[in-house]
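S.K.: Listed next: structures, encoded as structure tokens.
Just so it is clear, none of the values below were taken in a lab; they were calculated from the coordinates. Every value quoted in this text rests on a predicted model; they were computed, and no experiment measured them.
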Structure 1
Amino acid sequence: MDREISKAERPNLWQKYRWYFLIGMAGLLGLIYLLSGERTYSVSKERLRITEVEQAVFEDVISLQAQVSPEVSFSLDAVEGGTVQQLFVEAGQELIKGQPLLKLANTTLMLDFMNRETQIVEQINNLRNTRMTLALNERQLQEQILDLRFEQERASRQFSIDTSLFKDSVIAIQEFQDSKARFKYLQKKRQLLEANYEQNKYYRSQQLAALDRSIEMMERNLNAIRKNLENLEVKAPISGQLTTLRPEVGQSISRGENIGRIEDLNSFILTANVDEHYLSRVKQGQMAFYEAGAHRWKLRLSKVYPQVSNNQFSVEFEYQDTVPANLRSGQGLNLRLALSESEDAILVQRGAFYSSSGGNWVFVLSADGNRAFRRTVDLGRQNPDYIEVLSGLEPGERIISSSYESFKEFFELELKMDSNE
């Protein structure tokens, strides 16, 4: 059964809304606390990495992982196919140019060579016989001209004598006319024969030149066929190290098939991939270096490939002076590429703090080293060891360079020693 509640029993506004009020006050105080910038976080000093801001020479370099490769390498491909009959060398062996590597057997090529050689030799012999015939005809024609000259000279002398005798009425007119007719006949015949000789001589020279060209071409063809046969013995095209040799005795090799690789060990290049962020700053001619033992090896950037793949582009380096004697193809080296000239700057050592703050602020230690305060900074270029400070820090100040992830929402740190110290 319902009953009426008296005024004394009804809750007032404070009792009804006091929890909302308390929660709201707590939230307001929390917001004020967050916005006040006076928050302090206690952290063990031993957990932190503390570095000092320095005034030093900044080397504008980037670190690259480069791979050694030979500047000259030759891929061995079989010029002619065949069956591997004999191997003369093994992979890893150093070779000199022209050294035999292996020998192939090819019966079909051998028979074809013999047949074609026979045909070409026969054609060459026929052409040479034709040349000999032309030379013989020329010699016969020269002999005819020589005989005719002799006869013509005799007739000229006889005509001269008969002319004198005819004037003195010693010989009859008929005999004089016969002498004269013979002299003129031999004279004209000699002129015709000599003209014919000169004309034939021109055509004969053209024919002989064509014969010589044909013989030369056939001899080249014969040498080419003989060269194909010689290709059955594969030889080293360059001096270097035989890095791979795939065939085995008895294996069948096709024409053009790759059978190995030779690398020149006297000259090397280094190739590396660079982040596309540096594409506009990396240029041909820049210097790089790496240290091995107590020696610093200098290199020159010789080629830049602008094509970007997987956010990287490729570059090549060549040694500036001498080449290390112990280099090996495929060896990895940690290079440092100089993007600009070294110069004096304010520096801080690289650390995990950069990824925590984005390089926009750091925790700077107080003079006594017991507290650290957040400070806005402007950082510039980086190299594998240091970051350039453009503003916000002075040489001699100390900062926390380890990660800020556990306390990056705080503005002040209290640095404490461990209790067991």
Structure 2
Amino acid sequence: MIAMFLGIMAGYLIHETAAPETIGSFSKNIKLLGTIFIRLVKTIIAPLVFTTLVVGIAKLGDLKTVGRVGGKAMLWFISASLVSLLLGMLLVNIFKPGSYIDLSQADNSGLKDLMGKTSEFSLQKFIEHVVPASIFEAMATNEILQIVIFSILFGVAAANLGDYAKPLIKAFDVASHIILKIVGYVMNFAPFGVFGTLAAVVAEKGLSIFSFYFIYFGYFVLGIALLWIILCGVGFLILGKRMTSLLKHIANPLLVAFSTTSSEAVFPKLTEELERFGCKNKIVSFILPLGYSFNLDGSMMYMTFASLAIAQAYGIHMPIGEQLTMLLVLMLTSKGIAGVPRASLIIVLATCAMFKIPPEGVALILPIDHFCDMFRTGTNVLGNALATSVVSKWEGELLPEATN
């Protein structure tokens, strides 16, 4: 919290007092603190996902149990994604935030960076994104969904081998705990990463950015608040009073995700906290990596919200039927985006082109996107923590905290 406040203040002072060339240099250099933190975390994401998921599946025992737990998880993921997408669509149609966007505030330089990362959606591209050609390539590029697919195959095969595979599973279990120990060292650097990230953004944009996008940003935050109410409400119905305890356990991961705009940055810490909350290791190890590919509630809401707001900014009318088609396309194209920087915007860019909305309209929302990203990333963490806890409850595997 202190690092967030100091970062905003330092960025504001530089923005108000320094020359333009000094601001650019400061922003570029101070942002390195955030880059170092994110890169340190990314080095351990792939081995952690692989080892924990394989161990989790092997501990589940057999293919029938894996299918049952995975089926419950996918039921939650699909339901939560549809609710998030529909909420974003509903808010845009009611409040029409796109009509308040100033066309002169477009960030065209930022758009060029995004354009290089996107391509038109096709079935071939989707298959290539999901199915790994090489597990080593997938790990090198942090393709979470591809790692998940290979880990599931590996874990199921190991479970079917029984006692013969137990020494290897034990070794993976030890490796995952070593990686979690490394996480403790890396997280000590988190405040510096938070400070550098926010100082860089505010130095470049200044606090005046909110005056141009106050209404758009306000309606988006309203949508996030409503999504939290829905998620927490369902959580209270299923978990009861323990929902409050869950929020306390994930408070620190939520804050780190919020301030660094990186879901990956808190994956290891979130794993630890969910186990402390009472979720068994085998459930956490299986559900949480899946959630990072299939359950990004905050990002899902933002995709419909941003896509339709851009259409409104250009005065493009989209019938409800076409909006629902867009919703289903987003549901399909958004899977496995957790490891891609500003992934939501890349998906929005591709979707706009598909529905004849000027893709350069993404430049209209780029100036405020970092602050939107903070809220949607925090919501992604809440959604995955809740999904893991709910599936644990459904499986009868949610232990009392003291017991765990």
Structure 3
Amino acid sequence: MKILHFADLHLGVESYGCLDPDTGASTRLLDVLKALDQVTSYAVENQVDLVIFCGDAYKSRDPSQTQQREFARRLKYLSQHDIPVFLLVGNHDLPHAVGRATTVEIFDTLAISNIYVANRPDIYHIPTKEGYVQVVALPWPRRSVFLTKETTKNLTLEEINARLQEIMTQKLLELIPHLDSNLPCLLAAHVWVAGAKPGSERSMVIGREPVLLPSNIAHSAFDYVALGHIHRKQEVLKQPPVVYAGSLERLDFSDEGEEKGFYIVNIESKNGEKQVNYYFCQIDARHFVTMRVDVSSEDSEPMATILKAISQYQTEVKEAIVRVQISIPAAKETLVHDADLRKALKDAHYVAIAREVRAESRYRLGDWVAEELTPAEALKVYLQTKKVSPARQQVLLQYGESLIEDSQSQLGS
């Protein structure tokens, strides 16, 4: 049996995008749809038996009609090719208010062929071309379902999360005895597992959500544990495989350099024993590129320095989302023009320019700060620090004062 595992679409992410002139949609929406098309095409062309999506179909809990339509089109394509799709509810799929539908619940309501929606912990028996497969679902927990106001009264947020973790673990333990050991069995969960390395969801704070221990979900009853929620693809454990597929597209610069794609899981029965192997399939996702340029205070041509640094990235910036981070002295900042930088990066999909303007340290002459002295006084102190003879100082000061007076009179005219 061949199973495709992916997660965290976040349809609706528009950061670092622009409007596509042909469709009027954000180019970032089109990026995610292009990535999803690679998944569905692979599933059909390679005769996958089951597709498991581990949550967060949309960025918003109130997705637009366009986003819903485009997602439904891809599901329909899989359904028409007789490939069942298992949709797990993630935290971004949950409504803001109790009693409202999740973003993917409509597929369950319409009873669309080959589409299965899991919005509660349970065992789902899914028919495939290769027979039945069991999927234990652990969607993102709704506190209102598991906990009452009475049970959480006077508890801190950390205590509430600890209680929620206990309940989720107990629910899994209650479901496991009902599994058929002769059938392939997967756990599909949208959770944070302790030890996982975060990706572009780093703004989330551990402690504000339940975190399960790997030992809570790595039960021998599961042939494979398919995870969603963390955007960096990774294997948390190898036996049984506990795997995050990661986000399908690069969503921000936290994903820079990260591989994006999906996992293929093969489960075979040989001599009465199940054998599992799995591998990652990389897709063509939008590249993010960061350029860092440090302009020194002695640099007389900062623009040339920055353009030279940009030229070294020319093969990487084509159709990429690029950010240029420039550290520059305050006195040089006006010499750098964003329009010229964007022109040099015209092949990029999107360009963001950030400047770190460094305040110049004040130049000291002995015990004096140069800015606190008049030009004539500064010259006198300078000659003294250089240990110029008194006679020579007098001559140089006379010439210096004359030049200073001339320059000041010209500025005043």
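S.K.: Thinking of 1, 2, 3, which structure, once helix-only ellipticity at 222 nm (-39500 (n - 2.57) for each DSSP H run of 4 or more, over all residues; to 500) is computed, gives back -26500?
M.R.: The read-out comes from structure 2.
S.K.: Another question, then. With Cα extents along the principal axes in Å derived from the coordinates and found to be 104, 54, 45, which of 1, 2, 3 does the value describe?
M.R.: Source structure for this number: 3.
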